[in-house]
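So, here come the structures, one by one.
Throughout, read-outs are computed from the coordinates displayed, never taken from laboratory work. Just so you know, these numbers come straight off a predicted model, no measurement behind them. Cβ atoms are built from the backbone, for glycine too; each structure is taken alone.
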Structure I
Amino acid sequence: MQHILSVLVENRSGVLSRVAGLFSRRGYSIDSIAVGPTEDAAVSRMVIVVEADEEGLEQITKQLHKLIDVIKIHDITKEARVERELALIKVQADAQNRGDILQIVDIFRAKIVDVAEKSLVIEITGDTEKVDALIQLLRSFGIKELVRTGRIAMVRGMRS
């Protein structure tokens, strides 16, 4: 089962490396990881998506708690949450197919953020399924380059 962990850590160098190392030493592959500062400059939030059974998740959580830089861990998998991912997609575009690409971009409420003679760069924000669907549709035009942020998530309402 895929789990989404919200992990508060001290905002210091090397923390990401120690957390990632913990996962690899335990044989778990991180599906997605996004890290950034919080409202407190001394604290960063990691949103980690990992495939693990309940026993594996418990082991990961116990090991994370042992890291000195980890402040708090919250499994938000079953929580009501807002979840987003960002992708930039560079797609081949010429005079013949530009209109078709623009229609698809508009349907997905994505944006064109760069226009060149033979390519467009498209920005999309949304849940993973939405990003995946746009990428799949754009493949037929020829994707030249693709970069994704990984998922970020936040529990809905007043809980934090």
Structure II
Amino acid sequence: MADLSTVQLAVREIARYADQLIELIEPLSEDQLWSKGGGIPNSIGTLARHLTGNLNHYFGAGILKNGYVRERDKEFTETGLSKAKVLSDLRDAVNVAKEAAGSIDEAQIDKPYRSPCGEEYESLAYHIIRLATHLALHVGQADYAKNCVVSSQ
């Protein structure tokens, strides 16, 4: 049985991994951010945009009911945004996750949860832990992609 501290810890991990992604992105050039060098399927910029959309969708639209409308396909097709925009949007999305975590009532934690797109989860706590692991997975992919991009140039 989870409690509010479980959710807060998961969101703290989300912020920590997002900070790692930001640190990974900051030294990259604009070209490196969007490169698929070394045969990687998604650029680092694409992974960052996907994570930004994911956080805004599940925490913003799902928990805060803030009206965010996700365009998931665009997360994978829109390229060439400035590094500053990618980083700013990611930071904003992490703040949405933190705000959402702060808005959760203890009574919601162990109840079944339905996401904005209709996915059903055994509990809100499980869903938020899943979101933290999803972010961690893609940060690992971005780190690998950085090695591929840098070595291919």
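Structures I, II were shown, and relative contact order in percent (Cα under 8 Å, 6 or more apart) at 27 was computed from I.
The maximum of FRET efficiency 1/(1 + (r/R0)^6) of positions 6 and 118 (r between Cβ atoms, R0 = 25 Å, to 0.05) over structures I, II, that is, the highest value, falls on II. For the structures shown (I, II), volume of the Cα convex hull per residue in Å³ is largest in I. From which structure (I, II) was helix-only ellipticity at 222 nm (-39500 (n - 2.57) for each DSSP H run of 4 or more, over all residues; to 500) calculated, if the value obtained is -8500? It traces back to I.
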